[in-house]
Structure P
Amino acid sequence: MKNFSLKFIDIMVGIVLGLGFQWWPVLVHPWQYIAFIFVYLDIVDYWIDYSPSLKKFPPKREIDVFLDLSLMFILFLYIYATQLTITYFLSIFIIFKILDYLWLWSSRHEYKPTGVDKLFVDTWMNFNILEAVFSIILVGAVSLLSISPLTAIIVFIIFRLIVRAAASFRYKKAHFV
């Protein structure tokens, strides 16, 4: 199942990134262009960490394959959401972080990683919760305080970059996108 999962995920991420470009002409607002470029880079960055993690923690059960598939589907929605509303976009991101947390939890439960692998899994589990909570607060702020989508996406990106840098620093790996 390990080789199948790796090949499948690589193909699926390629499809998500390739299909994502079809929505570029549909974008209208400045926040959408900024979000699209950021999401595209964010998906590539996620793939850089996810692919080696999948090699270390391949799916053992069918539910794990479905979790991988769910992550690919949500990445598709993540890039698709850049053409919709900022609330929808942030909501999809929250779901993405929840699914990623579940994938990490499953990997931690089934493989009981140690050393650097444990530090990586624990770091991202904690940061996924932090990013989901922050995004929920941002959705509330956009809805209740009428914060503009452009302002919200800039705050979102700055927060994501800070979190990415902090997580990378925590497990001593240099990816800053």
Structure Q
Amino acid sequence: MLTAVKSRVFLALGGNLGDPRRAFKIAVTTLRQHHRITLTAASALYRTPAVGGPAGQPDYLNAVIELATELPAQELLDFCRQIENAAGRTRAIRWGARTLDIDLLFYDQQVLDTPELSIPHPRLQQRHFILLPLVELDADFRHPALHRTAVELLAALPAAEGITRLENDWMNDD
């Protein structure tokens, strides 16, 4: 019997409407229930000011999770969009407030650019709210296109402002 090869994937979770922490927990539970996905790690939660988009948005909660999956990248993206939709996600305003945002950051060392999906995420190297939790999970993870580690990408940014590290073990308590 052949064993399917599992790919190492990093997803970013974000949200600033409703109860994002609860939405994250539901998203993680849904991902864990998929028979072809294994959750392997999760960063702490971070509170971060909104970046881009309409002015006056509330702060975001952000985290990064690591998965092992047999799903191809596009199927994983489709599943993540189903989870976002179930959480009440709407896409009316680009970079607008949202209940849940799930971004596929890395899928192994794959580089892909289609109208539907770009891997690695095209702006992750500019965002503290992605790099801080990613460094927690794997500081030495190497960006396949930029050939720099997560910690090197973070060090290249100016000092973070307004970001607060919150709970470590947010998935397991109620």
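Read the figures in this text as sums done on the coordinates, not as results from a lab. In this text the structure is predicted, and so the values were computed from the model without any measurement. Cβ atoms are built from the backbone, for glycine too; each structure is taken alone.
Values computed for the structure shown
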{"item": "Mean count of other Cβ atoms within 10 Å over residues 125-132 - structure with the largest value, from P, Q", "result": "Q"}
{"item": "Winner on distance in nm of label points 7 Å out along Cα→Cβ at positions 85 and 149 once structures P, Q are ranked, highest first", "result": "Q"}
{"item": "Parent structure of the calculated result 24, given that relative contact order in percent (Cα under 8 Å, 6 or more apart) is the read-out and P, Q the choices", "result": "P"}
{"item": "Read-out helix-only ellipticity at 222 nm (-39500 (n - 2.57) for each DSSP H run of 4 or more, over all residues; to 500), computed value -28500, structure in P, Q", "result": "P"}
